[in-house]
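What follows is a group of structures, each given as structure tokens.
What follows draws every value from the coordinates through simple rules; no lab data is involved. The shown structure was predicted, so the numbers you read here are calculated from the model rather than taken from an experiment. Cβ atoms are built from the backbone, for glycine too; each structure is taken alone.
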Structure 1
Amino acid sequence: MKIYTGTGDKGRTSLFSGERVLKSDLRMDACGGMDELNAFTGSIKAAWEITDPDLDRDIDQIQSWLLEAGAWLATTPDSPLTGSLNPFTDSPARHLESSMDRLSEQLPEIRQFILPQGHRSAAFAHMARTVCRRVERVVLSLCRQENPEQSVTEPMKNILVFLNRLSDYFFILARYLNHRHKVKETLWKHP
């Protein structure tokens with residue numbers, strides 16, 4: 001089976017719900033950002049040099065949630081195909097909160113900014129954090145474009161909360177990975 005179809009050669013692509021849109025469409029920007037975020041998330045796991053089954057499960061689950069969120073983004077809100085998607089509830093955000101609590105318990109408290117660096121896996125987590133914030137902004141713009149009165153669907157509300165928690169999770173994860181790899185965090189020193 002060939003991976004290429006040629007159907008996107010003129011700058012259009014299909015949504016899951018079937019509509020053909022420009023690849024530069026805001027919805028496609030959100031989908032592409034979600035895909036980029038998922039790839040960065042996998043890079044974090046590929047780069048760490050520790051054994052932590054709970055963390056392995058967390059990353060696998062996060063990547064699964066990112067795919068589910070991407071499916072919602074690739075489907076227009078009024079499409080009957082929304083009924084075939086897995087519901088996107090507040091459960092992912094709550095899970096991330098529990099995971100952050102678990103990781104934070106093992107970290108020293110900080111009272112100033114840290115530079116986004118350290119072990120390669122931690123640097124990837126910091127990059128994922130910034131990509132996540134960008135994706136959150138694009139998804140919010142998409143929601144506002146489709147619903148200027150700020151009335152968004154329940155799944156989209158939950159996706160926005162999930163992305164907000166996920167960026168916080170990546171910050172804690174970066175700190176945790178530096179800690180586990182015995183790499184000292186670099187505190188920001190104001191000149």
Structure 2
Amino acid sequence: MTLEEDKAAARKAALARRKGAHEAGGTGRASHLSEILAGYRGVPLAGYLPMRTEISPLPAMEEAAAHGLVGVPVIEGPARPLRFSLWEPGVALRGNGFGTSVPETDAWMIPEILIVPLVSFDRMGNRLGYGGGFYDRTLERLRARGPVLAIGFAYAAQEAEALPLEPTDQPLDMIVTEREILSF
């Protein structure tokens with residue numbers, strides 16, 4: 001099996017686990033994320049607007065927006081790093097053509113904390129995304145500028161024993177689930 005086939009199989013299995021966790025419902029899924037972000041009040045951060053069955057960071061982002069700048073990712077094209085546009089609760093959104101929504105008006109910001117969605121993760125800080133490499137390119141660029149805290153946010157059910165990795169995959173500094181906080 002090739003690396004791409006391994007990744008495709010790992011994604012399929014993880015997405016099925018994520019769907020089950022999402023459908024199970026429950027409240028307070030972002031409480032550990034809020035707990036972490038409370039220690040960084042006022043530090044510019046970027047989260048994401050959840051798609052499909054992704055765990056929602058919105059409650060934590062709304063709390064953070066009361067204390068400082070919060071952005072969301074904007075995909076500008078294939079093989080390009082993400083840019084981040086200012087977001088606040090209730091801001092008008094538009095489609096971005098990549099299955100995502102973004103603020104209607106772009107007001108660019110540079111985050112020092114990045115909440116990263118993922119398909120799967122392991123206990124060593126590795127993540128498996130959707131395969132576009134957007135977050136890997138973005139983290140590499142942000143880290144070249146200076147310190148950035150990369151927090152993967154996922155359901156505990158998305159954990160994998162091991163992940164198929166490439167040299168370009170950027171590790172996370174933390175992974176937060178509805179159950180626990182892992183630091184690396």
Structure 3
Amino acid sequence: MHTVASILWRRLDAPGHDACRLERNDTAWQLDGAAVFRDAQGRHAQLHYRVRCDALWHTQWGTVRGWIGGESIDLSVTRNARGGWLLNDEAVPDLAHCMDLDLGFTPATNLIPLRRLGLKPGEAVDAPAAWLDVDERSLGLIEQRYAQRSAGACWYEAPRFGYAALLNLTPEGFVSHYPERWLTAD
């Protein structure tokens with residue numbers, strides 16, 4: 001793997017930072033990052049994450065390791081050959097239609113559908129994802145919609161959280177400004 005790009009974010013809604021790099025080789029893309037933050041319950045957290053996609057940006061697997069407060073976190077998510085999802089080797093039903101893994105605590109994984117979809121300005125698409133809830137240690141559905149406004153901006157909606165905003169993007173596809181949530185720190 002060689003590094004294609006890296007980014008550093010700071011949280012806007014609570015103390016925290018996230019650093020991520022995008023890597024690739026001939027057959028795969030990989031996000032490798034670490035987030036440190038205070039969660040909604042006031043606990044400090046340190047989470048290292050890694051998500052691997054094939055050359056066409058189809059998620060293959062992801063891991064999250066670290067801690068939140070006094071609890072250790074060690075989660076593994078895989079997508080099998082039939083499109084089904086597994087959380088720590090246990091099948092999770094009703095997610096086979098999801099192509100992407102979304103790690104709820106970082107803006108890094110928005111890059112995956114943005115790169116996979118390759119939307120042109122004026123195009124919009126629903127992109128449901130397998131959403132990893134680290135607090136609950138569960139994998140569930142998050143309905144998402146992306147509408148490309150320009151090369152550097154995409155309208156994003158996540159009805160599950162009542163969230164909709166215009167995301168600013170880097171040339172590599174990272175979100176540089178996630179209103180009310182994240183902003184690049186460099």
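Assign the value -20500, calculated as helix-only ellipticity at 222 nm (-39500 (n - 2.57) for each DSSP H run of 4 or more, over all residues; to 500), to the correct structure from 1, 2, 3.
Among 1, 2, 3, the structure yielding -20500 for helix-only ellipticity at 222 nm (-39500 (n - 2.57) for each DSSP H run of 4 or more, over all residues; to 500) is 1.
Taking relative contact order in percent (Cα under 8 Å, 6 or more apart) from the coordinates of each of 1, 2, 3, which one would give 24?
2
Could you tell me which structure in 1, 2, 3 was used to calculate distance in nm of label points 7 Å out along Cα→Cβ at positions 108 and 172 as 2.0?
Considering all the candidates, the number was obtained from 1.
Identify the structure, out of 1, 2, 3, from whose coordinates Rg/Rh (Cα atoms, Kirkwood Rh), for residues 52-115 alone was calculated to give 1.14.
The correct label is 1.
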